[in-house]
Structure P
Amino acid sequence: MMKHWLLLFFLLTSISGIAPGQANNPQENVVITSNNEKTRVRTTETGGLQINVSKKDLLKFKENGYVRYSDFGAKGDGKTDDIDAIAAAHAFANQEGLPVKADEGASYYIGGKARTAVIQTETDFGTAEFIIDDTEVKDRNLHVFLVSSTLLPFTPGGISSLKKNQEKINVPLPGPSLITVTNSFVKRYIRFGPNQNNGASQTDIFIVDKVGNVDMNAPIIWDFDKITDITAIPIDQTRLTIKGGKFTTIANRAESKYTYYSRGIAIRRSNVLVEGLVHRITGEGEHGAPYGGFLNFRDCANVTVRNCILTGHKTYRTIGSAGVPVSMGSYDISLSRALNISFEHCSQTNDINDPTYWGIMGSNFCKNLVLDHCTFSRFDAHMGVANATIRNSTLGHMGINAIGSGTFLIENSTLNGRSLINLRPDYGSTWQGKFIIRNCVFIPAGGRTATPILIGGSNSGQHNFGYTTYMPELIIIENLHIDDSNHPEDYHGPAIFANFNPKMTDDSYVEKYPHIRTEEVILKNITIESGKKLRVSDNMYLFKDVKISAE
């Protein structure tokens, strides 16, 4: 199978050229030798690693079937910086195809050196502790660990355009692959508000098999009349497991600006299981730069995170692009261009309803995200998610914030946001598809005084977001209990829809960019703690054409 991959890879890349690789590839400056000298790790003048493994140790490691960090000089005393030894152990393990095991009970200190340990083999962090000190970091953009594939990306030739929901691309591939595609001439997600921007290049990511059939569970969502960049990323057919480990980040003390820190575990390989990991944060003070995700997913598919405990970051404020103060998003989970990502039986260390901590996750350009048996402060999709599922879960003070397309399924869950679902106004409060909500409990604002809104959002119809904006075509809500016991004095009952545009109260208001509203809402068994009735909206004109049926 590997020979087949490599043969086709070289055939294809000899025609089309190799896609640009990751800048500063941490594997490029590593030299591994084996001679009669003792096993040791040296740092070169240029910052690279020279690793020598004695012939005796080489035989021992192969006979054992794994390597440990201590084999390469890691002290594990919580004081000595062990990142070179950790990176060396993984580099050697990658070369020999050996698993890596942390030393039981060890405490590995990782300082601010510009070094990334590349994981390509089974890794068991076990009961070891990892102290990641971000108080003096040489390069905040470098991840501590990088989970990568041995299969190299390439540029497939012969594709000049794509159509939304296209079922096949006429390019043979060496095996199942992720296709990422960009048209830089078209801008989408032109953000509105305090963090306004000029949008992002039209981007899509989808899975194809070796004959080019597109996985229609994650369809192409845009028309591409032109393609300025396209990359095929082979999907590993064997699962890589990373388990255990107790990680503690000593938070940075940088100025509170949008200088994101990437000091965690980057996952750039498909077919990965992360299990039993714990991440905590200490040392957060009066100011600090935000984090781009301790678990950071990009250009990958079919990843499961199971039985992990993560931590929300303290919220800091800065001046946004519109010149006004804003709260900065800071994440322990960040996903971009990622498909089929599931979080199962995961939670966070801090109170999910404590507003001093930012919502734990953020995502862009993703498809098929799943939370199952999770307790998190937030689910979020900035620049769109195609299909999402939340089941058997509890979400905290930031609730569900999303835009996107396809089906959003929420079932058997408790939701504590200000809205049951908030359609993000900064991206046009758009969802092209349907919402299905079953067997849920809604506690508005986590029990603080609030007027419950099921579908939140706003759109003036005057801003060009780079796409037509929609509200869900169909909304189905079954067996929902609304706990509105803590409501304001002038309370008239919960509403299905927020007042998306207070200025639009009659036919005289003209939307320059019309916001396409919901066609139908189906309600079954909605119970309300206060005894009030469920209203449509404070703005009946906006939703006068919505068909609402209730049982």
Structure Q
Amino acid sequence: MTDPDQDLLGPCGPVDRPTRDAVDAAVVRVLGEGVELGDGQRDAVLGALVDDCLAVLPPAAGKTAVYAVTGLVLGGPTVVVSPTLSLHRDQVAHLVDAGLRAEVLNSTLAKGRHGEVLRAFADGELDVLVTSPEQLARPDVLDELATGEPSLLAIDEVHCVCDWGPDFRPDYLTLAVARRRLGRPRVLGLTATASVPARQEILELLGVPEACVVVRDPDRPHIHLAAHLVHEEGTKWERVVREVTELEGTGIVYVTTRGHTTEVRDRLREAGIGAEAYHGGMKNGERARVQDAFMAGEVPVVVATSAFGMGIDKPDVRWVVHGDTPTSIDAYHQEIGRAGRDGAPATAVLFHRPQDLARPKLFASGRDAGAQALTTVLTAISANPEGVAQGELADAAGLSKAALARGVPGLVALGAVRQLPGRRLAPGDALADGDVDEIAREAAALVTRRREREQSKVELVRRYAEATGCRRRTLLEALGECRDEPCGYCDMCDAGRAGDPGDRTGLHESPGQEGDPVPGEAVRHDAWGRGTVTTVAEDSVVVLFDGGGYRTLSLPLVREKHLLQPA
């Protein structure tokens, strides 16, 4: 018989009975009598009560309850970082309904009200403060919040930390610095999608590389998956328009450039479909108008970049079409997850033009800023405490403006540089206290790893788009979930081409017992060192090596030459 007082082994370590009782009491306070946390929610809470934690939970998994309960049990105030103003309002409303003292701190507040909220937090009058990464990039805000001694820093949509695309929010990179200034509260990252390499990158950039990771099944089995190969740009848009005209209900067309949003919108309008464009370069009022009209059902189709995403929780979106190949599997999974949130059947269609994958490669191409050049940049910034224009630094360091732009995020993430309005750079705390040469070397290494990851992500997207077997199995394995059986609900399964996943028994220490590698398995290669298996197909295996990015290996050669060993 189990001892009721025995410690429970949670996802990050043992949890004692008093802590479990405190969790139960907090759940009652947040959710009400008779309501329980879901399996993923509870594991995320138990994990965050033991250690820093990254929780990858499905959409609508109740992430607000996770950080609310965790914060109550930890016993101090919680700071929640959330990316959109609409999410801020919704989250605070849920928290207040649960009886917690919660406030918003963002750019919509009047100046006087902004100060009142900060003082209330510092004086212990709030349980939860919901804010933006831009607020936590301000030293004056951090100083005030640190006075309140927060016990939990919860980061919603934490995948934004490693999304350095064209609509990137650079202040997400300052969160590791913000945590240090807040007194190193416990970190709880929450997202619906994070592949194995993305999880590693998120934790590295948050400064908690050894954090516990809780992952729940990312499958969305009610979404039918399909991809179409096209070779000509004009033909692609014709196919996209034809596909949209044949689909029923509300939907989203995702493209990768702002110019494509208006081009496809115009083509759809010519075909008689009411469509609007949406991208990060639009004025706030226009973006809000389009989003509100879509959410109200007044606009059936939005053609958008990835900027149209977080906060789009419309249950009856019936389809998502990608007119451009996305830049990562994580982005693709996030975006198709906007469809079918009511649980009814939905459709995700990708139009894949191989040439499109040259764009993210070009985005990551060119010479990186090396340690010597970054030392020159840091020396110039340290001599200008009020800030210096970023454009003035490139020539002095012998860099192109693009190379410097790629190097700045590494400096920001390390806390050596602060970004000011008008593309100006000022010294950060780490620059005042640290060795310039060492910071430059760390930043250069960070940027190099980033380049390798970005280039490698392209190959995972290509693998999904050009899948030779069950498309859902390929997608889920890219996200770190091993699947043996075909899904029966994708274009490859429809065509009877589900494929054979092979002998998924994994590698073994004992000679003669080797099976095929399993997605998520830790392996070692003589030349490339340690890595993690990402996907396995009939004739190839993709491995993400810690020091060498993704590598695609011939599965027959892996079997014959024993190229991979258990790590």
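With Cα extents along the principal axes in Å, for residues 205-524 alone derived from the coordinates and found to be 63, 63, 36, which of P, Q does the value describe? Value 63, 63, 36 for Cα extents along the principal axes in Å, for residues 205-524 alone corresponds to Q out of P, Q. Comparing FRET efficiency 1/(1 + (r/R0)^6) of positions 237 and 477 (r between Cβ atoms, R0 = 30 Å, to 0.05) across structures P, Q, the highest figure is found for Q. When Rg/Rh (Cα atoms, Kirkwood Rh) is calculated for each of P, Q, the greatest value falls to P.
Work out the source of 53, 26, 24 here, i.e. which of P, Q gives that when Cα extents along the principal axes in Å, for residues 397-484 alone is computed. It traces back to Q.
Given a value of 3.9 for distance in nm of label points 7 Å out along Cα→Cβ at positions 101 and 253, calculated from one of P, Q, which structure does it belong to? This figure was derived from P. As an exercise: helix-only ellipticity at 222 nm (-39500 (n - 2.57) for each DSSP H run of 4 or more, over all residues; to 500), calculated from one structure in P, Q, equals -2000. Which structure is it? So the calculation was done on P.
The value 3.0 for distance in nm of label points 7 Å out along Cα→Cβ at positions 405 and 429 was derived from one model only; which of P, Q is it? Corresponding structure: Q.
No lab work stands behind these numbers, since they all come straight from the coordinates. Just so it is clear, the structure is predicted and the values come from calculations on it, not from any experiment. Cβ atoms are built from the backbone, for glycine too; each structure is taken alone.
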